[in-house]
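Coordinate-derived values only; no laboratory data. Source: prediction; values computed, not measured.
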Structure 1
Amino acid sequence: MAYVVRLRWPQGVCCARCGSAQVSKLARPWRWQCKQCNPQGYRFSPLVGTVFENTKYPLTIWFKVIYLLCQSKKGISALQIHRMIGSGSYRTAWSMCHRIRAALQPAARPPLRGLVEVDEPYVGGKEGKKRKAKRRRRNGTAGKIPVLGALSRRGAVVTQVVDTPDTRTLQGFVTARVSPQAELVATDDHSGYRYLRAAGYRHETVRHSRGEYVRGRVHTQSIESFWALLKRGLLGTFHHVSRRYLPLYLSEFTFRYTYRTDPHRFERMLAGGVGGV
C-alpha cells in the first residue's frame, strides 16, 4: 500500500475525487478524508479509481500478475495465470488480466517522429484451418479483423482496430498518429497511402507486389516484426481473440514493445493501473 501511495501521489496525498491536497488522515490505516468535494467528508483509499478497487485479492498477487504480463514476450494466458496464483476460478484471473490491459490504453500519445513505419495487417485464422461450420465462402481477408499500426524505429508503436483499411481511414490514422516533421514515413504499396506526400509527409514505399522489401532505409520490417510477435501470441498463447477484446490485447502488446528496453517496465505498467502510464 505504501508503494501504491508513493507511485500515485509522489507530491503528497490528494483527494481521489477532486484532487484537493487538503485531506486529513483517518485512524483506519490507508484512509483519508476530503471535505472540499463533500461537506460530510469523502473517504477514500489509495485503491479508489484504480484497477485494484474493490478487489478481494492481496496487492502482492496483483503485482505478481502485472509482473508476469510485462515479462512474457508473447503474452501469458489467463488460464496459466489462474494456475500460478491459485485463483478461485479461471474467470477471476481473466478479469484481472483484462483490467490491467484496459489500464494500459493511453488516452493520447505524442505524434511519432523520426523514421516511422506504417502497416495494415489482418488478424484472424486461415479459412482452411477453421471448423467447417465457421468457414466462409471467400478466402483471403474474409472474416479477418483489419488493424493499423505505426512504429517509430527504436521508439514507440501505436495500433488501432478499424472496420475497413480504406484511403480515408489510413490517411486519418497517419495524420493523427505521425508528426509531419517525421524524417520518413515508410509504407508498402497500398493505394490508401497515396495522398501522404500531399499532406506534407516525406513518404516512401516498398513495392511488395513486385518483390521489393528493402530499399536503403525504406522498409517496413520493424513493424512487421511487431505484427509477428502479436500473431504468434494470439495463435500460440491465446488461440482465439474476439473483435470485442482485441483492442485490449493490442494495448498489452503495444505497451510491452514500446518499453521493451525500459528497466522500469514493471513500475510503468503498475503506474498504468493506478492512474496512467
Structure 2
Amino acid sequence: MKGIILAGGNGTRLKPLTKATSKQLLPIYDKPLIFYPLSTLMELGIRDIAIIVKSSEKEKFFLLLGDGKRFGINITYLIQDNPNGLAEAFIIGEEFIGKSNVTLILGDNIFYGEALKQSLSSKFSEGANILCYKVNDPERYGVAKISGSKVVEIVEKPKEFVSDYAVTGIYVYDNSVIAKSKSLLPSARGELEITDLNNLYIEEGNLRGIFLDSEMIWMDTGTFNSLHDASSLIKALQSRTGHLIGSPELVSYKNNWIKKNELSEALNLEITYDASVLSSLD
C-alpha cells in the first residue's frame, strides 16, 4: 500500500491566510496541518507517501518535511498546479503508485482515534473502501447509501434524506484506480470528480463502506471556524491526555521505524513539544 496526500488547491475559503502560503502549512495548534494526515497514513503502516502540491509551494513543503528520512519514511513530491479534480491525483501519481494499491487522504482532514487503524488494518486486496462517519447534518456532505457493507449510491449534499453517513477524506483503492481515473470525463465544473470514480467501483459492486464510531474524531479544516475548532480541540486533548496528536515523529517511533535517540533529536527540533513527552516513553 502506498499513500497520497492532496495538498494542492488554492484554499480560497481561507483567504487572506492562504494568499502567501498553502492551507496545509497553516498551524493547527502546535503543528502544521500537513502533519495530521501524514501521521494518519503512517499510523496505517504506510511508508511510501506522495504529497501533491503546487509547484510554487514545493520548496516550502520540502523545507518542513524533507525526504521523510527523519520520520523513517519516503516522501515524494508531485505537482498539480491546476485544480482539475481529486481523481486526477491517480493520473499524476501513476508512476509513484506503480503496481501497488493506494490510500488517498485529503490534506485538510484530521482523524483521531484507534478506530481508524482498527477499521483499515484488515487485509485489503481489491475494490475500494471509503470511510464513513455518522453526522447530524448530512445535507452538508456527500453521503453514502449503504446496503450491507456495500455502497450502492453516493449523493452530494442531498436535499432529501438519503443517509446520515458522510463520506470522509480517506479513500482506499486497488491498482485499477489508475485506469479508472483515466477513463473519467471532466464534470460540468471541468474536474475529474472523486464521486464519478467511486461510481465506477459501485457499478462493479466493489465499493465498501467502513464506518467510524462516535468515539472517532473527524474534522475538515477548510473554513475559518473549523480551523479554529480543530486547534482548540487538539490543545484540549493534548493537555488532558498528555499525548501528542499528529506527531509523525512519535508515530514513527511507535512503529519501530526510528529509535528513541532519533525521536529525541527530532522532537527537540520542535520547540512546541514538551520535553516531558520523551521521559514518558518506554
From which structure (1, 2) was relative contact order in percent (Cα under 8 Å, 6 or more apart) calculated, if the value obtained is 21?
1
Test item: log10 I(q)/I(0) by the Debye sum over Cα atoms at q = 0.07, 0.10, 0.12 Å⁻¹ calculated as -0.24, -0.51, -0.75, pick one of 1, 2
2
